[in-house]
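Please go over the structures that come below.
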Structure 1
Amino acid sequence: MLLTACASVRVGPEIVGSNNLGYDSPYGGGKVTVDKSFGGSVVHSELAAYSSNKHGLSGGYGVRSAILAGRSFGRVDILAGGAYFYQCQDEWQKGRLAPRLLVAFNDENDRYSAYADLQRDSQTRFAVGLEQLICNKVCLLLGEEFVSLKSGDDGTRVSISVLFPIRRDD
């Protein structure tokens, strides 16, 4: 039912590199995004899965998801919602939920966005990103997350996605 009501659904590969977060880099996976605009309301959801290992460990994977809703004010979108992160290794697993706030500026073919995840238990994430539409269809996503860990260390996570439309209602 969700897919029949969507304005756009995109799917494709994602490559991720991280620095000072303890992961072997680069690693890859896949990503799906679903976006819908109606009236002045905006809804965004995403799901990504990766093969990712902490240094010295094997058999690792991660899953990230988010769902956000908000309003569009001309070219500016303001959305709020939640994000879930899950990481599993052979030796351990962890998951956490965080509130997310996203602000985006929409140009003719580009979308510049910034979001913040507030995880009071162990880390705070702030990210900036660029979505570039190619031929008004294929979406190139570039993102960089700045992660501040409770231990006082800081790290970054850079991702590149190429998402292809599988449904688009204009």
Structure 2
Amino acid sequence: MDPTEKSYRLHLRDPIAIRKLVQSLLDSGRLLEAAFYFEKLKKLKPQSYETNKLGYLLSIKRLDPRVQAYDIALKGFGGDSEDLHALRLAYYIAFSNLPVALEEAKYLCSLNVNERFTMDVLIQTIEETRDEPLSLLFFDKHLAKIIPNSKLEKTFRQILIKRLIGIVKNIHD
């Protein structure tokens, strides 16, 4: 039993303990258990921002069409927040709706994003779409915040090579 689950066992009706347990289960890929405990959380705090955000994440991971209800609920909390746009982007990527994902990613790149989740989703979008204008926009705005890894470096290298080939072809034409 991990520390998060122990904390939950000590505080069975505490929404914060349940929320941390659901997040831990989501992070470890235990979606059925996360859904079970999420329902308990939803009964305790149905109008909570954090509850609806977890519901959105769970719906994305489970490819659940009820994601729209969480979108509406979160919009009621803060309108056009960075969280809401990042969650929408994750949803569009999960369902391979790349044209809409590109528009959402471009909007997020125009913001001064601070959340780790938002950065991860933007990087995933660049990896999935291999869109040159998006990657350039992202680099211009967020290069200093990127934590490098080999997969990301390979993706960016492929994008740059593709762009260089395009430039060379234009020179010779």
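Going by distance in nm of label points 7 Å out along Cα→Cβ at positions 61 and 77, which of structures 1, 2 comes out largest?
When distance in nm of label points 7 Å out along Cα→Cβ at positions 61 and 77 is calculated for 1, 2, structure 1 comes out on top.
Given that volume of the Cα convex hull per residue in Å³, for residues 45-140 alone, derived from a single structure, equals 111, which label among 1, 2 identifies that structure? Computing volume of the Cα convex hull per residue in Å³, for residues 45-140 alone on every structure in 1, 2 gives 111 only for 1. For which of the structures 1, 2 does the calculation of percent of Cα pairs over 23 Å apart return 49? Source structure: 2.
Assign the value 0, calculated as helix-only ellipticity at 222 nm (-39500 (n - 2.57) for each DSSP H run of 4 or more, over all residues; to 500), to the correct structure from 1, 2. Could the numbers behind the result be given before it?
On the way: 1: 0; 2: -25000.
Among 1, 2, the structure yielding 0 for helix-only ellipticity at 222 nm (-39500 (n - 2.57) for each DSSP H run of 4 or more, over all residues; to 500) is 1.
Of structures 1, 2, which gives 1.6 when distance in nm of label points 7 Å out along Cα→Cβ at positions 85 and 117 is computed from the coordinates? Before the final figure, lay out each step's value.
Working: 1: 0.4; 2: 1.6.
It was calculated from structure 2.
Tell me which structure, out of 1, 2, gives 12 once relative contact order in percent (Cα under 8 Å, 6 or more apart) is calculated. Traced to structure 2. Once distance in nm of label points 7 Å out along Cα→Cβ at positions 21 and 157 is evaluated on every structure in 1, 2, the highest one turns out to be 2.
Which structure, out of 1, 2, was semi-axes √(5λ) of the Cα gyration tensor in Å, for residues 69-108 alone calculated from, if the result is 18, 11, 6?
Details: 1: 33, 11, 5; 2: 18, 11, 6.
Of the options listed, only 2 reproduces it.
Throughout, read-outs are computed from the coordinates displayed, never taken from laboratory work. No experiment lies behind these values; they were computed from the predicted model shown. Cβ atoms are built from the backbone, for glycine too; each structure is taken alone.
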